[in-house]
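Multiple structures are listed underneath, in structure tokens.
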Structure 1
Amino acid sequence: MVPSKGADPISHSVPIRTLALALAVVMFVMGADLNIVSPFLIDISRSFHVTLAATGWLVTAFAAGYTLASPLAGWMSDRTGRLPTLLAGMIAFVVFETASGLAPTLLTEAASRALAGITAGAVSPVAYSLVGDVVPKPERPRVMAILSMGFSASTVAGVPLGLLLSTAVGWRGTLLAIAGALAMSGIGLVLLLTRMSKIPAIPRQSSSRSATELLLQTWPQLTASFMAFAAMGLVYTYLPTTLLRRGVPNTTWLMAVLAGYGLFNLIGNAIFGRLGESKGAATAVRIAQWIEISMLALLALAAAWGSLAIAIAASWLFAASQAYIPDLKALAANVPIHWRGTSLALNNTAMYSGMMVGSAIANAVFHQWGFPLTASLGGVAIALGIASMHRRRRLAPRAIQGV
């Protein structure tokens, strides 16, 4: 029997969309946890009787653990298999997230957040690698966009839901609820995966030549991923402050504007996921990059002129054009299966290290020269990403085999 379009090529009993939605739920919970601590910093500082600056390190601890753990997790999944690595990461995350909700001191809270970040970093790249293993190459951008939409939806719905829950159970109860949510979604995912009759075996190949070829093939999209998130860090770090200064009346209106930012990012994921499926992931990336650099130029001009409406519109369209990340992940998955986990993990690290670098530059530039220059530097980052993707087109004929 010939499988219908959209059916899982490995097992007809688990459609691709069902698997993607299950993984998207896991990504939603992970994204909610990544973003939920920032709104709780004041409450956490009161609980531990420390300064707000001290609790700010909790965000850094999680982000650093998330960024640094990804390459090791990807490498392990290439050696021990996707499912064991994914399952171990989710179990460990539940344990350390629970510890975050029960920590008696700021030191133990910081350690728990760092360990939760490490285990979260073990889940995300392996989930995308699993998609690369079981989904045919032409459909990968669309399916990876579903996972990315789950992550993006956490900023639109997950964080507000967490804040609403915290009014009843506090910040500790909210973190414990996140641990419980991942446990439930993880159980559902495992039950779903057990219905798959076969998952591709990963051959044990680890020659230095293959590793070198992997880096030669993937450095352009790694650079594009780094630059995309550097631009995001440059823009988003002080976008709320800029909007308030340009006339957003209060924080309630600001939350509505930022919710629109997240909503447009969701829409962009759907658009560029479909575009990647129909026209190819590389084409979708290049189209999005040119839209993105145009919106950054418009955002810089609007900030300089003081036009609030144009600034909001440009920021929303920037968020939509930023949603080519699933297409970059699809390109990162186009490597031999025994390097796919490593490739996607390096892509993950490139993204979040870019975010940290972009945020650091924004901190140095914004207070001295203002948001117009900060947004313009975001445009420079995207221009470098465009150049790297142009270089990829020249390298494409020499791509390694075995995809």
Structure 2
Amino acid sequence: MLSASSKLRVLYLLADRGHDLNLDQGYKVHVWQTIENLKKRNHQVFLLTINQDRNLRDFQNYKTLPHRYLPILHHFFPYTGLINSSRIFFNILHFHRKFHFNLIHERYGLYSLGGIWAAEVLKLPLILEVNAPLIDEKILLGYPLKGAQKVIAELTTRFVFRKCNLILTVSRILKKQLMRKWDIPESKIRVIPNATDREFFNLNGKFTNGDKFIIGYVGTLQPWFGVENLLYSLPVVLKKIPQAELHIVGDGLQRPLLKDLAKRLGIDSHIKFFGYVSFKNIKNYLETFDIAVAPYRPIVTGFYGSSLKIFEYMAAGKPIVASQIGQIGEILQHKYTALMVEPGDTEELAQAIIKLAQNSGLRKFLGQNARKLARKEYTWDKYAEKLENMYYTVLKSHAQN
């Protein structure tokens, strides 16, 4: 019987071929921080993933399975995840003989069954980490699942949700969505929000921008992040704060559209697009911001995410303007850790930015309070501690059953 002080052997499974762990995207940060901080707590973590590049630059103790595209088979059976599931299954059986895992921690992916098959055969508990409602997310991205593809995705998702021991989500909004859509009991779902790297606490905020006032945004340029609202608000801001400059750090599908919008609004000379920046270099840009903005817009599914940028803004001690939406509205407190605005309201967004630009005392007050909250509640080492406690609870329940 494992005790609460036992050191665990965890298989971390990422079976979604769309997640390349050599790219500095949010999912890579989450996976790496989870594994590294579990290791700091003296647990052994083995990573098994579908990744076209066999070598993962920032990981140790892993096995990559390159995606196999078989044209003839895919013509009749175009469900890559199901094909990869059998490879995942047999690899877990193989590595279990060497590592003797205590549990499987799987990051949910469409059509992924290999983890739950192996858990059933090996009689291991499986914790399913769900970061997004992937079937609904396909709709937001503009390529919804249809016909047999949708049916199979729903069947496999329902099967894995039913068979796993516990579901881990990043927000209460997502928890409620899963309960409602998949009829999952509340007791089967736990929530642990994302977190921030302690390196962001080292930013001293003393960078000087001369006469410029830098409004900053960090993140992917996808429609639901609402960066276009930031552009629409900028002409109003410039009337009051003519020295304002918008710095956009990140890349994505909307970048060319945003550049075109900036030209049409006549504000392109006040905007800098820095494009893709690696995670380790983000803090260099964040340090130059006078304020940091998260202008999310409303989405039909409800905002279910746990925004990494919010925690990074907080840890860096930056005064924040953010949309009152989803988990962001639960973590940030209006006029104490941020100025909160109605999602999609460009006038309110502009006025909040102007208010902060004209009040250095308020900027300092909000930034200091946000940093204190991040340091107390939202660091990756605290995330790993919560995850560890959840592991022990699941293992105890699994042993009793």
Structure 3
Amino acid sequence: MIDGLIVLNKDGNALLHSSFKQPSFYPAIHIDTYNYKQPIEPFFTVDTPPNGSFSSFIRVNDIVILCPFNKNVDLSIPISFIQLTIKLLVDYFGKLNESVVRDNFDIIYQLMEEILDNGFPVTTETAVLSDIVVPPSTLSKLMSSAGMNVKSQPNVRPYASPITWRKAGVKHNNNEIFFNVIESIDAIVDKHGNAVMAEINGQIECDSRLSGTPDILLTLKNSTSIEKTSQHACIRYQRWIRERVLSFVPPDGRFRLISFEPKVKPRLPISSKCSMKVSPYEGNFELILTNTVGKKMEGVELSIFLGHGAVSARGECKKKNTPSGSKAISSNEFDHVTKIFKWNISHIEPTSVHTLTANFKSSEESPRPETAFGVNFRIPQHTASGVQIDGVKIAGDAGYKPYKGFKGELTSGSYEIRW
């Protein structure tokens, strides 16, 4: 059972907490234990009478959210509950920090009381809670700052919808729904361009602006390659198991429909070769990149920490096999404060080759640059696993023909090239 929520500032002082059934000293013990232990792991034990308890936490900007719970709770539940609470507060206020908590104390306290009932999470869906706890508006803030009494009226029939994640009577002038398949690739690549480790994490984001209660059937290309999934509560799980299709009534607005790990072995989108030579008080390196996918790669950035003694660095960029009329721009820079050297390429066309040759000076006799280059990139309209939107059918009480939009994207996750 989850006991409640506590919000602390960066100094460990309590900003607010939900009501607890335990004695008044119970949340204070959790706060003192957190401040004393300063834990690194997201869980820690608390010596509360009679049998002790646990607490989990997540740091967000300049605040900390604690979630005390007893010993009979799965450890993943409080962490997931905190993450959903953070998402809810960001949906309400646009951002989450100490000033937001102080300015919206009453709204946050009401939300805490609604999302947790007798130790059990009820709902963290913004669409449902906004009928009960009215989100702040720009007009209400201006009127409050002027000293005018503003009382927003909540829905007189909260939880009127039988679907917990979608409120009743949703209406839109323009009915449309958008799906975005986003995959990120994590990889460790050796100096010869061979993958030491590579894996893909994917998710399907949805932005639904449909009136009524639409029932959606989403089919995917290469859905059999999806192995591990984390699905939104709206998905009919048994139908996914039987038919490998996503059948659901969507929440209103933006939400993550499904996260997944494909079982296919990813092909590296970049072919690379890397070499580094370190000498007394200096060093030089060469990095060669080739786009191995059939689509344009955008926003390419490579960075490396050249060591605490680095004082200067200069690089030269070259390219070949680029299509005629290519407008790819390449640049490099060295930050004297962070000691990080960056190589930026606006885009890399398929099969084109980009080469960076650079040298650096150091105040140390034995310079110690990092052993790998960090890589960032994105490839629009491409997925490494082959998972794509195949089709969307809308049934239910729709009575309209909505606009449907689809796109995909492959981005770099934790991607590094070692030398």
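A few notes on this one:
- Given -14500 for helix-only ellipticity at 222 nm (-39500 (n - 2.57) for each DSSP H run of 4 or more, over all residues; to 500), calculated: source structure among 1, 2, 3: 2
- Answer label among 1, 2, 3 for the case where semi-axes √(5λ) of the Cα gyration tensor in Å, calculated from the coordinates, equals 32, 27, 19: 1
Readers should treat all values here as calculations from the given coordinates under stated rules, not as data from a laboratory. Because the structure is predicted, anything quoted here is derived from the model rather than measured.
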